[in-house]
Structure I
Amino acid sequence: MSELSVNHLLGIKYITEADIQLIFETADHFKEVINRPIKKVPSLRDITIANLFFENSTRTKLSFELAEKRLSADVINFASSSSSVTKGETLIDTVNNILSMKVDMVVMRHPNPGAGVFLSKHVDASIINAGDGAHEHPTQALLDAYSIREKLGDVAGKKIVIVGDILHSRVALSNIFALQKLGAKVKVCGPKTLIPKYIEKINVEVETNLRKALEWCDVANMLRVQNERMDISYFPTTREYTQQFGLNKKLLDSLNKEIVVMHPGPINRGVEITSDVADSKQSIILEQVQNGVAIRMAVIYLLASKIKHHED
């Protein structure tokens, strides 16, 4: 298969395992490119990409921008906090204004779940969802699964536990979909108040004891406690959360095997993981960041080649 089955990347639930494998193979190629002295490729010289961030996200935004620039695309950045969206302009108005500038692709982060799907139905551009509320964050899941593949050789058959605030996390949901499509086994672990009700319906087991979860898994993906998304208190204190669900070096070293530790970032050091774990040789956190650029280059490149076919 040489092209994606979709014209947008709205969520992992809309793509196939073959799509994921194609993205990974393309990312392998771009990873070589990134490590060359001349890091740019002229692939997308005639493609214009608008980055629409209706919600703050320094890391994802930088990663997309870097990917776009490495592909030599023209880039328009749009941050809504500083724009007329705060004056009440609607999503569709904003987008129409941007599309009148002849944009081929839109990378969007938005606080409302489904914003990307809505957009894809109303505008004639390829949409990449860079996070829609607590719903999906497909490129993060792709880079996480890609990082596991790079470290362990394959994702199929591996046991991955996602630890922490599953309820507010778009990373968790996209990760579950991606890992399951690639044949991994997934469990979640965290305070009962932070485990969504639907989780067992999507074939994911819940483990409330962190030690047991770590003894079971090959990979632990430690999520950030999303204080900014919590309108009520889901656990008594951060200290208590850390005691029950925080990963420290002592716990890591006491396991009877070496597990891989991941984190989507930004890390609350000393809360979900301690610094010595984040910086240990079992951690692939920095590899995730590097892989993020290669994966985003792959997604943008593959979607752009569909735009080009469409025009030809």
Structure II
Amino acid sequence: MRKIIAIGSIALDDVETPYGERKGAVGGSLTYFSYAASIFSEVALVGVVGKDFPQEILAELKEKGCCLEGVEVKEGRSFRWAGVYRKGMEDPETLKTELGLFQEFDPYPPESYKETEILYLGNLSPSLQKSLLSRINYKIVAMDTMNHWIQNNREELLEILPEIDILFINRQEAEMLSGETGSFPSCLKLLEYGPKTVVVKRGEGGAIMCREKDVAAIPAYPVSKVIDPTGAGDSFAGGFLGALSSGRNYRQALAVGVAVSSFSVESFSIDRLRGITLKDVEARLQKIRELVSF
């Protein structure tokens, strides 16, 4: 049985922020998630890339203990995205989206991926997320979503939520889907839609988690320069589920998610995530403990 199976996009990004720009940066929800989760646990990836994607990144993921049996490398272009983060903006202005091979992404995981402790469904269409639930046996299933699916596929999204154990969603999306104002009211409302756990990612506000009999909130780790927010949410999810897979409880996983995502924003692309260790994360967790001590 696999520890974690993660399904999502592997991409190349053109990103501009107030601190500079990067062309052809390695990105994608699955990429950020896997670098974060692999600090704590084994991860089996399901995705697709073109021959234009840097092979050294796939080799590095293997070295970190990730299984790439479910990643197809095909003729064609990888998913590409371009965006700009203006000063003070939490969400980017999208300049270009080219789905490439990801446009027809409808994976049937290999035989060795039939069972897993945790299944993570990245930012995919709700219909594809639902179909994937029947293709893999899992103990816990977690998913992410985005404003595009909330606006255009709301009914499909609401239909899948009762089958989900953990929903990751950012503050703006939580308000949009719930119709409430504020992270906590939105979190409570979304819990009524069926998922067992709702985690609202709040950027500089940290994160809040609502479960049936538990509410927890963790402040953000103070980062002096947010160089590139791209992938912070996916890094959060990777840290959270990696920690959960390694035996930590939900509250501890929430803190780990906050800590890991704070590394992600300190550089463009996956540059910072590539080098951090469990020791680095533990040091940052201790700083977060000190923040809430009084």
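All of the numbers you see were taken from the coordinates with simple rules; none came from a lab. Since the model is a prediction, treat every value here as computed from it, not as a measurement. Cβ atoms are built from the backbone, for glycine too; each structure is taken alone.
Which structure, out of I, II, was distance in nm of label points 7 Å out along Cα→Cβ at positions 56 and 128 calculated from, if the result is 2.3?
Among I, II, the structure yielding 2.3 for distance in nm of label points 7 Å out along Cα→Cβ at positions 56 and 128 is I.
When percent of Cα pairs over 27 Å apart is calculated, the result is 35; to which of the structures I, II does this value belong?
Considering all the candidates, the number was obtained from II.
Out of I, II, which one gives -12500 for helix-only ellipticity at 222 nm (-39500 (n - 2.57) for each DSSP H run of 4 or more, over all residues; to 500) as computed from the coordinates?
I
Can you spot which of I, II the value 3.4 was calculated from, given it is distance in nm of label points 7 Å out along Cα→Cβ at positions 112 and 200?
Answer by label: I.
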